[in-house]
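Every read-out reported here was derived from the displayed coordinates using simple, explicitly stated rules and does not represent laboratory data. Owing to the predicted nature of the structure, the values given are computational and were not obtained by experimental measurement. Cβ atoms are built from the backbone, for glycine too; each structure is taken alone.
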Structure I
Amino acid sequence: MRDDARATEVIESVIARAEEPNPAYLDTLAASRAERGDFEGARRAASEALALLESMHVPEEVSIEVRGHLETFARHEPLRDP
């Protein structure tokens with residue numbers, strides 16, 4: 001979805017309705033916030049996703065992508081496909 005405002009609205013709605021926190025949803029929220037230029041909000045959502053992944057004791061390989069997203073947001077860049 002390239003309409004960043006709508007994407008943020010949709011994923012926030014999904015998160016609000018979710019029965020349990022979902023790191024994939026939070027990572028998607030982070031990406032939509034970064035697309036809108038809200039890099040602080042993107043870092044917060046990605047950090048929350050990473051903390052959730054760590055609490056779930058998933059293998060490190062699973063959280064590598066989210067760590068990469070955090071680095072991208074720290075450079076004030078949105079996510080882009082290569």
Structure II
Amino acid sequence: MEWIKCSDRLPDDELLKMTTHIDGDGERLYDFDCLDGDSDEPRWYFHANDYEHYLAVACEGMTGPSEEAAYTHWCAIEPPEDK
């Protein structure tokens with residue numbers, strides 16, 4: 001499994017990837033996401049949906065995800081070996 005910096009290169013397909021970022025408390029978190037093939041600009045699909053949901057339901061003073069995904073790295077998910 002090879003981790004690739006998002007600042008170096010984004011995936012060139014829409015397949016599910018494992019992503020990671022550091023949260024506001026300094027903890028490393030892991031997630032799964034994929035690039036949105038219907039977007040004109042590269043954007044992470046599940047993160048964008050979470051952000052749009054937050055905008056639709058958040059009340060004044062609530063905090064939620066930022067517009068840009070905070071992912072620092074991604075890696076392809078390897079299929080299991082057939083034995």
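Below are the figures for this structure:
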read-out: Winner on relative contact order in percent (Cα under 8 Å, 6 or more apart) once structures I, II are ranked, highest first; value: II
read-out: Among I, II, structure where helix-only ellipticity at 222 nm (-39500 (n - 2.57) for each DSSP H run of 4 or more, over all residues; to 500) as derived comes to -5000; value: II
read-out: Among I, II, which structure scores highest (criterion: distance in nm of label points 7 Å out along Cα→Cβ at positions 21 and 69); value: I
read-out: Structures I, II, by percent of Cα pairs over 17 Å apart: label with the highest value; value: II
